[in-house]
Structure I
């Protein structure tokens with residue numbers, strides 16, 4: 001008999017370096033739905049993958065609502081084509097946003113360099 005791998009909330013929290021409170025929050029938002037044995041939560045491989053995807057979306061700057069929307073599109077009967085298209089669109093949006101942020105940071109660094117040079121020049125009396 002093959003048994004499914006299960007996880008406790010503490011194991012998931014440790015595995016992904018998040019707090020159990022964060023995992024419970026994702027549950028309250030409808031992103032995770034563990035099985036219950038009384039007060040004990042039982043997570044399966046599916047929950048592990050979902051948490052991994054939620055945290056990846058968070059790193060990419062996606063809101064929980066956006067991540068939930070993408071996860072809800074999971075449909076293996078259609079080879080997940082709709083989900084893949086939507087994820088590609090979100091990736092492109094994130095890429096454009098990050099590129100704009102990079103340009104903004106480069107501009108701010110130049111402004112800091114110019115400001116520093118002016119102050120150093122004023123301090124040297126020249």
Structure II
């Protein structure tokens with residue numbers, strides 16, 4: 001089973017993502033609502049993919065991404081930014097990259113999450 005870590009300061013959003021992804025029976029999902037805990041939780045959970053909010057109040061998502069990449073055990077984990085800065089229309093062309101990382105526009109749908117997971121973590 002693939003492990004997914006969702007880091008976002010909105011508990012309602014992380015709870016919804018967790019419930020919807022775990023309902024598929026394909027994933028174990030852990031959530032974190034405090035950016036300062038992100039590295040510790042990632043090291044403890046060892047996820048296959050991380051969904052990370054860009055606009056976090058305590059530590060911005062780009063700073064968290066830098067810390068993830070600086071940690072040898074975490075640097076190869078797939079990372080997808082979640083952002084309300086862009087709209088779904090802005091991402092319609094499929095070229096959804098920020099700093100070389102994929103991103104999804106909020107509000108994010110379960111369909112978009114699943115499509116992104118399948119793209120980044122192909123089943124063998």
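Quick note: the coordinates plus some simple rules give every number you see, no bench work behind them. Since we're looking at a predicted model, the values are computed, not measured.
Taking relative contact order in percent (Cα under 8 Å, 6 or more apart) as the criterion, the highest value among I, II goes to II. Looking at structures I, II, which one was Rg and Dmax of the Cα atoms in Å, for residues 22-77 alone calculated from, given that it came out as 11.5, 33? Source structure: II. Could you figure out which one of I, II the value -22500 for helix-only ellipticity at 222 nm (-39500 (n - 2.57) for each DSSP H run of 4 or more, over all residues; to 500) was computed from? Of the options listed, only I reproduces it. For which of the structures I, II does the calculation of semi-axes √(5λ) of the Cα gyration tensor in Å, for residues 46-109 alone return 28, 14, 8? Considering all the candidates, the number was obtained from I.
Source structure of the calculated read-out (P(r) over Cα pairs in 10 Å bins from 0, in percent, 11, 29, 24, 15, 10, 7, 4, 1, 0) within I, II: I.
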